[in-house]
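Several structures are given next for inspection.
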Structure 1
Amino acid sequence: MSDDISRKEREILMVMRKVLAQIIKDTTPPSRAMKHPLSDQTIQDVRNCLGLISARERELADAAGVAQERPYYSDQQRAADVVPIGRIGKRDKPDT
């Protein structure tokens, strides 16, 4: 698959995911006591669509060799520390 086509497909999937998420957000009632305006079947269909979008995005990322992005907590310890470019190649002076 050419790079242009896969880039366009990733863009389409991202927009579809955002639109479905916005529809969910706009139609969710403010209280659990209120009935949801969408039918149970429609809710399940939206879930299935989001699952398919997610699976295809994962396939495209794997094919492109992109590392899987995962959410993290802001206070979670990072696996690696970022080193400013200005410090590369410079050594700290030992305390003597």
Structure 2
Amino acid sequence: MINILSDGCMIIGLVFWFWGTWPLLGQRSVLYKLHSLSVADTLGSMAIVMGLLLRIPHEWPLLLLALISLAIWNTVLGYVLAYCSTREIGHDG
């Protein structure tokens, strides 16, 4: 039963990865594309790590650190990208 749940989490993670890649082919703005990709990539990666946590529970400290790192890193990266996109090119201050 645990292996089925683990496989399900990993498949959901892969679906999120492909779902986030799909908007890159559209005609929307670059910021919309980056937002879609980063959200789907974060959720997909976290689902895969959850699947690994179900499969190898004795590695929970490392996998929990991976989950926290994914959440923090991708959130901060989103803010950095948004900040950089609002700055004028060639303007330092």
Structure 3
Amino acid sequence: MSISREEVLYVANLARLRLSEEETEMLSKDMNRILEYMELLNQIDTTNVEPLEHVIEVAQSLRKDEPKPPLDHEDALKNAPDADTDYFRVPRVIE
């Protein structure tokens, strides 16, 4: 299987990307190398290999869910880029 220039342009159009001729050629080569590598991986015998979630053993380290006092009002607002006396100010999103 090979990725053609037209397929690269089709995917770029779906992603709303404007590619130069150089970029189109480079992406076509890169995608073809990825597919070649995937084909190489498909040739590996994995019949006795169990599926993994992670390559290494990962233990969940979650903290206990304990109630804590809320932030002080001034502490909550002190790093805000723009704050009123009681609220964070944000750009208007509704006209």
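Who wins on volume of the Cα convex hull per residue in Å³ among 1, 2, 3, i.e. which is largest? Please list the in-between numbers first.
Working: 1: 204; 2: 85; 3: 288.
That would be structure 3.
I have -18500 for helix-only ellipticity at 222 nm (-39500 (n - 2.57) for each DSSP H run of 4 or more, over all residues; to 500), calculated from one of the structures 1, 2, 3. Which structure is it? Mind showing how you got there, number by number?
Working: 1: -18500; 2: -27500; 3: -12000.
Clearly, the read-out refers to 1.
Can you rank 1, 2, 3 by relative contact order in percent (Cα under 8 Å, 6 or more apart) and just name the one with the largest value? Could you put the intermediate results ahead of the total?
Numbers: 1: 23; 2: 33; 3: 18.
When relative contact order in percent (Cα under 8 Å, 6 or more apart) is computed for each of 1, 2, 3, structure 2 gives the biggest number.
Give the label, chosen from 1, 2, 3, of the structure having the highest value of FRET efficiency 1/(1 + (r/R0)^6) of positions 30 and 70 (r between Cβ atoms, R0 = 25 Å, to 0.05).
On the way: 1: 0.20; 2: 0.65; 3: 0.00.
Once FRET efficiency 1/(1 + (r/R0)^6) of positions 30 and 70 (r between Cβ atoms, R0 = 25 Å, to 0.05) is worked out for each structure, 2 has the highest.
Just so you know, all these numbers are worked out from the coordinates, no wet-lab data involved. Owing to the predicted nature of the structure, the values given are computational and were not obtained by experimental measurement. Cβ atoms are built from the backbone, for glycine too; each structure is taken alone.
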